[in-house]
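So, here come the structures, one by one.
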Structure I
Amino acid sequence: MEISFGGKRALVSGASKGIGRAIALQLSKCGAKVIALGRNKDDLDSLKNEDQGIEIISVDLADWKNTRKTLENIGDVDILVNNAGFNILEPMINVTEEHIDELFAVNYKSVINLTQIVTQNLLKRKVGGSIVVLSSQASFKGIQDHAVYCSTKAALDAFVKVCALELGPHNIRVNCVNPTVVLTELGRKGWSDSAKTHSMIAKIPLNRFAEVNEVVDAVLFLLSDKASMITGTCLPVDGGCLAAL
């Protein structure tokens, strides 16, 4: 199935490494003019070196007002991928107010901020668009030491459904992709303990973790016209992990 984004401008957050980087590169290969957002300038420079056609912008998405100021002259955007996010692993009893604020600022508030910025532009132009949010299987099930992270991802799923209702009449589609563990460089390091890995994989019917390209393919499908009747959905890319729920 051939997918083309020729003539489209795409904004990708958390694009300096991992899944976001791979999405930015693949969107560019499919013809989109990509704007990549990230905090780490060195990683963004590396992305630029890999694909000179990608525009890079360094910004701390946790800062709502500065994000708006930084992107105020970004121009027209047709496609948005809200990928930025991180986790702080700790038992619920150890969660601090600071950690709650840090996680929600990036994982949830920044998604609302970028979605508003892009949709305001689409509505002004009276054109349709497509938005995909990177959520997680953690939005569907409790995971030990992930109390706040699970909460941010559940909030994203609910936000996407509301956006689909409100923006659908304007032909703006909004969807989630909800992966299991993904074997990014960070993912491989985080799951290098064989006992921990075996326990998690035992819960996945396909008996393995997800590869980065498998998540990228799901994102690009939902962004594309091939998914023109799909909005408000949360698509697990989990090898069947949630099938038993």
Structure II
Amino acid sequence: MENHLLYICVVFVLAGMVKGVTGMGLPTVAMALLGLVMPPLQAAAILVVPSLLTNIWQMLERKGLYAAWLRLRPMLLGVCAGTLLGGALFAGGEGKAILGVALVLYALLGLSSWQWRVRAEQEWWLGPAVGVATGILTAVTGVFVLPAVPYLQALRLEKEALVQAMGLSFTVSTLALAVLLAGHGAWQPADAGMSFAAQLPALLGLALGTRLRERLEPRVFRRCFFATLLLLGVHMGVGG
């Protein structure tokens, strides 16, 4: 762990910057880069505190949290159930390869012009299904963007409401993942200590990213972000 201390700090600064600019991506970037030097389970344990802290900040940044909870509750409860269900897959050892595949799919989706729209009458059954699928992937990979983020984008929420909805979804996913890790004995003192320490570079990156958001062209950054995830996903999928 000590051998990777500087690398971990740099990873969370970068991941925090991505989140500051885009409103998402901290767990995705962190898991992708940490997964290059450690098992996904250990990387997920380090991710818990910085992910939870930055997502709570994002969730509380605007009013309307209770309304968002009421609308997204079926999906969020599905996330909790799916995470518990996916915990049974921890023993399989395929987490790194699955994470690579998930990153590739997410990157291709982000680079495409494909648009998905969810109608109001579909939310009652599609939300729980998306939540369960997201929970399973969260348990196996430590990343909770798929398929939750495409689903939230398909709800056609106003920009700031979408950012808050993602913060709420990521917060619930992080808490569910933390419970699962503790239940599997993966919350070791060294990992817990590193997770608390990682919040500092993550917050630094978040502050830098928030400032950069006003200066960068969103379309250019988005394409660079997804292209990077695609390369990381291919590397991890082939090497996993």
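Which structure, out of I, II, was mean count of other Cβ atoms within 10 Å over residues 23-30 derived from, given a value of 22.5? So the calculation was done on I. Please state which of the structures I, II yields 1.00 when FRET efficiency 1/(1 + (r/R0)^6) of positions 55 and 135 (r between Cβ atoms, R0 = 30 Å, to 0.05) is computed from it. Corresponding structure: II. Hey, FRET efficiency 1/(1 + (r/R0)^6) of positions 119 and 191 (r between Cβ atoms, R0 = 35 Å, to 0.05) derived from one of I, II reads 0.45; which structure? Considering all the candidates, the number was obtained from I. In this comparison of I, II, the computed figure 4.2 for distance in nm of label points 7 Å out along Cα→Cβ at positions 207 and 231 is attributed to I.
To test your reading of the models, identify which of I, II gives 111 for volume of the Cα convex hull per residue in Å³ when calculated.
II
Taking distance in nm of label points 7 Å out along Cα→Cβ at positions 79 and 143 as the criterion, the top structure among I, II is I, with the largest value.
I have 19 for relative contact order in percent (Cα under 8 Å, 6 or more apart), calculated from one of the structures I, II. Which structure is it?
Details: I: 19; II: 41.
Source structure: I.
Tell me which structure, out of I, II, gives -12500 once helix-only ellipticity at 222 nm (-39500 (n - 2.57) for each DSSP H run of 4 or more, over all residues; to 500) is calculated. Structure of origin is I.
Bear in mind these aren't lab numbers, they're just calculated from the coordinates by the rules spelled out. Bear in mind the structure is a predicted one, so any value in this text is a computation, not a measurement. Cβ atoms are built from the backbone, for glycine too; each structure is taken alone.
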